[in-house]
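A short reminder: the numbers here are calculations on the coordinates, not readings from a lab. In this text the structure is predicted, and so the values were computed from the model without any measurement. Cβ atoms are built from the backbone, for glycine too; each structure is taken alone.
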Structure I
Amino acid sequence: MEFPSKLIEDAVNEVAKLPGIGKKTALRLVLHLLKRDEEQTQRLAETLVAMRGQVKHCRKCHNLSDHDVCSICASHKRDHSLICVVEDTRDVLAIENTAQYKGLYHVLGGIISPIEGIGPGELHIESLVDRLRNPEGDPVKEVILALSPTMEGDTTAFYLQKKLRPLQIRISTIARGVPIGGDLEYADEVTLGRSILSRVAYE
């Protein structure tokens, strides 16, 4: 691809490094920025620089935050006796969008994956154990393991269950089964089998 400007080429190359964005999409975005008022482009650049320099991890749950303690951990309206363990911030956002959960979170920062060289030591597991052993407020009554239903996710959940069992805190996992609106014939055997085993009373 021939570029009319080295500056445009450099910008396209940087934008194309973002996930899900190829060279053509990157070029379209860069040309769009050039069409906008310089002030708008400047605001975008300043916002990105500020985000990168100032966003930090909550010292309690490791979720992304503007402050040392995130708004969820700091809220008095949340149930502090309930902690939902997730892989990363995207999972927090997904659960929050359901508006069904009112407890706290603990972000592991990944899942155990020997192939990628990620072991328990690379995750925020010890800080979870410390939170449960030494709660700053009310004691934690339940830990919900909300990890992806993959081999790595199940391995991580199994490891956590063994690690947390001596603390004598209730450990649960999110239900897995056939999605609403889905046809049984299209469900894979593992999902369908789990939905049968995790059946609930009909109300």
Structure II
Amino acid sequence: MTATPIEFWFDLTSPYAYFAGREIDALAARHGRTVDWKPFLLGAVFKVTGSTPLTAQPLKGDYARHDWARLARLAGVPFVLREDFPLRTHLAARMVLAAAAGHGSATAGAYSKRLLEALFEEGANIADANLAAALGAPFGIDPETLIAAGSAAEWREALRLRCDEAVARAICGSPWIIVDGEPFWGADRLAMVERWLSGGGW
């Protein structure tokens, strides 16, 4: 019997999704699992929760910037926060949905990680449709197809439905990891996810 994939819900403009996304596939593989990468938009969730991006919140914003830099040092990876953060990543999110439909979840996951790396390691503007689409080419995803998906009504609706699903399932942050129905919020919950997988829950 095939084990249920781990659901990895993420917003492409979430630094914590970047840090967790670097580890989630390897974590899943250690337990014989795969990862279903599920892009959504935190903005849709914020309309329900009344929240705002961390960098716009007094006190929390300063802490978040400090925490992201610290996590990068811990992981030994670059970290860049653009001045125009947070970006509008709806076009790129639609491209990931189209990539998953055409090439499978594993390829979409690899593409998603590349988008996150481009944004948070290189400071690239992944809100630019041409740039976001070009990043799919190394994974065998046609950039022209991705550009078309970014503006297509089909994928606009697919992303809207994904965001509606997130709200319906009470997903209120990024990353949001679901293991056999059990939710975990945040990059700092990866150790807990690993323990849950090792022990079959508690």
Structure III
Amino acid sequence: MEDAKRSDMKAMPAKPRKRLSPDARRRQLRDVAMKAFAAAGIERAVHADVAALAGVSTPTVFKYFPTRDALVDDVLDRVEVTITDLITQIPVQSQLSVADMLYRFASGLDVLCLTEPDLMKVALAWSVAFSSVRERYITFQEQQLDMLQARLGQSEHDRSDARILMGVALLYTRMHFDGTSDDVRRRYVDRLTELWAASPDG
């Protein structure tokens, strides 16, 4: 009886794969590209990596992203938009204490690391990349510093606290992916707020 069932299953035609619309396919490839870049690295990920993860041919990926630069730009565009949105949601210091700002920032990073882990891994990798994408990162970094500086109420000539906060954010994000517990990360932010409050300008 089992042999007959197996024979019937073999005889059944394979269920045709549903064809995605061009827009849906592009969305799929964009999502998979982020995963490929998180796994292989910004410098090494290529169209073939995206194709393998998406289960499509490499020429299909080239159809939507004609060059590797186009693929890289799409991935980094989404990183920029996501990080910019996070910083934009933090009120300025006149509306929120520095301590509350730090907790708000940390909470936002927690959410992104849980909901967009591949994107956050690419963001980390990008911050230390010294390849052709370095110049673009420096430009983006300046934009982030401008936004953090405005929220901290610093003068336009003093970015020290903004730079510290950016460095803290990168380390805090790395702690997520290093397996650091929620409790340890929370104590890290607690200690940082204590140090900030004790500083002459705190």
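Details
- At a computed 43, 21, 14 (semi-axes √(5λ) of the Cα gyration tensor in Å), which of I, II, III: III
- Read-out helix-only ellipticity at 222 nm (-39500 (n - 2.57) for each DSSP H run of 4 or more, over all residues; to 500), computed value -12000, structure in I, II, III: I
- Here relative contact order in percent (Cα under 8 Å, 6 or more apart) was derived from just one of the structures I, II, III, and that gives 21; the source is III.
- With distance in nm of label points 7 Å out along Cα→Cβ at positions 52 and 188 derived as 3.7, matching label from I, II, III: I
- Among I, II, III, structure where distance in nm of label points 7 Å out along Cα→Cβ at positions 28 and 44 as derived comes to 1.4: I
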